[in-house]
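Just below sit the structures, each encoded as structure tokens.
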Structure 1
């Protein structure tokens, strides 16, 4: 059930449906302006090309950010086979096109099982990880080589929900710090075809779900208008 926040209070946990192309910081900045609450932050960054659940905490509830960030995440999205990109998604242009017609359903489901459980993952060079005082993507966008250490991640579930080659839709539940872009890239490597993440939507963080999230349009109307509930 979507319920709008009480405008008389300053301590909130807001579930926001982040729109495409917005950064997580853009959402926080927008809400700071709407709510006039200075102490505000988000729990778990979403890339600009991802949509979905962004948990925003205000006031005293900013103390819960770390615990919310630590929870497992759930995503849905699309992997496109037959090409790669430097960013592992559509931030950069697809290149290195290769055939995918020989791939069958049995191969796809077999590869999926290899991602389950605990394994080491290399984050994308086009990521917000700090390297020598700079964000990794800043160096990557300049064409500089970026070396990022592997990180241990846990994939609880990985389902293929639609296969229409070259596109594959999926649903995945994973640990904090997992890069779905890296999973898409590694998926393509395992198949020998190349692949990139062409769509991503976060649907859950712990017990928080996208069905209970509010759009920025709803929140804007709420704080600038008189409505109290949806």
Structure 2
């Protein structure tokens, strides 16, 4: 099968005239513009312009011998190697792009332990761009973190204008939190009498948090669809609790 070299060079970004000049140079070795023009079937002015373009691309080099300008072509093996390297980089880039897209869709799960680790979760909520929806046991949190830490956290949240809506146990601490709703950018609704929650659940931005002070463990799930689904369920419960 005869290979159409000009057509193949087009796949590497060569124009018709560039292909003609490059192939002529490969056959001639090194040659003057006149011989290159004759061999490629171009006039001398066109051939010289093409040689300049190929020189700028590093495919052709020129040198003077006895005052006459000669041109030589880049070894085809070098050209092929460069193209293979370019294809390798393209393949690597496309593979990473596909992998990143897959990673974006895959939930990112981060776990925390120790009191300092759980505090990091609360620090993350202070970066929220949405209100925080929650099931919470304020008494357990204050017993675990200390009242000063919780009060300072609330002040920072209010300063950043981040509102919180949630379900609290109907106990002394829950009722106190409800009495301070406005100042704390907080909206409280009580769980049915005798009902409580051991773990805090928070939904904000594209994240869902489950935090247990009893087990000293926190889990942050970062995924838009999961967060939206749980946000929808939470809002249904909120509406029915009115």
Structure 3
């Protein structure tokens, strides 16, 4: 088994080896918004044995199969923006309306016995109201700026200064989304299916868990790969024109 770099961040682990995301998800380790934490810090905070975690990470890498994801670090920025839009944004545009109906239906029928469902509905509504304009800002402002930055030899002039400014806003909104996901997980007791749950309730929990998984990977690709590369390129363009 290879030596584990305990200083390396969990975001870097998933960036280089996307298949390790499932290990972090199983252990409820935040590799998207919290992706800048080192492996050592995460293990200390969660009272995990570093060697055991290292073994699981290496097993995931060794067993990498057909479900392996594209190496986003090697994509041109335009291609990475396109990938995020057609993969993760498209998923959200389908799933958010579908889950809204499921959450409302389950809460309407069962919240008299399970009052936590009222809070699930509220938190999910807040999450959706944040994500939909968030995607629009990325698709109409930030991503076009990143594509232009990559294709231009000179540094383009943006009304918002450098791409670092909208990126900071997007990262803040990612933090809000991450907090909402954590709250939904808490309210559903880690998506535990109650004994009196109907099939709609089961479908809702499955959908919420899939939403969490996809959003973690979505935010990770932006926070740990796309945004740092875009900022580095913007700084290089400015330097070359100085």
Which structure, out of 1, 2, 3, was helix-only ellipticity at 222 nm (-39500 (n - 2.57) for each DSSP H run of 4 or more, over all residues; to 500) derived from, given a value of -6500? 1
Computing volume of the Cα convex hull per residue in Å³ gives 143 for which of 1, 2, 3? 3
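No lab work stands behind these numbers, since they all come straight from the coordinates. Just so we're clear, the structure is a prediction, and the values are computed from it rather than from any experiment.
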